[in-house]
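*Asks:* Some structures are shown below for you to check.
Every number in this text was worked out from the coordinates using simple rules, so none of it is lab data. Given the structure is predicted, the values throughout are model-derived calculations rather than measurements. Cβ atoms are built from the backbone, for glycine too; each structure is taken alone.
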Structure P
């Protein structure tokens, strides 16, 4: 316990010797902590807002995505949902490039 007492005695001595620097340090730490809390709060509010509006933003109740064709079991689940009255929309995205050797125009 003597080491802890020594630590507090030295900290008190430093605080009395340089009150301005100690106040500046405490102020900057307080500003930094409050900035982190504000950023975390903003992030949580944004996530909450997106979650609340997800159905409108997505335009659907469910979304499945894959880089490969769906497995037979996934297709069976989708077929079951369609038979039960759900609407199904399929979207295929791909990137494409074209090379036009003659001419300098973009194609």
Structure Q
């Protein structure tokens, strides 16, 4: 079993979701996160004081999938999240030793 964590631009979430569904992959966890990296910073004025904005909003997607679905899932995320920017996103893949599905 694999865990995929992907950091994408917020406006690409629907495209990634649609690409995963088209690949037959269901279920994901979505979190709103903020990231600091190579992107350009800009200044905003808040209450008369200028502040540098360098942590930008991003979306983190997490999926747990069977090994056989890994290539399809990564390809779907790449297809759906592709932008013209250098910092379009990142995908991380980890091996999961064990997973339990909790029931009531």
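*Asks:* Taking distance in nm of label points 7 Å out along Cα→Cβ at positions 15 and 95 as the quantity of interest, name the structure among P, Q where it is greatest.
*Replies:* Of structures P, Q, the maximum of distance in nm of label points 7 Å out along Cα→Cβ at positions 15 and 95 occurs in P.
*Asks:* Match the computed value -6500 of helix-only ellipticity at 222 nm (-39500 (n - 2.57) for each DSSP H run of 4 or more, over all residues; to 500) to one of the structures P, Q, and report its label.
*Replies:* It must be structure Q, since only it matches.
*Asks:* Given a value of 2.7 for distance in nm of label points 7 Å out along Cα→Cβ at positions 63 and 79, point me to the structure among P, Q it was derived from.
*Replies:* Source structure for this number: P.
*Asks:* Tell me which of P, Q gives 1.40 when you compute Rg/Rh (Cα atoms, Kirkwood Rh).
*Replies:* P
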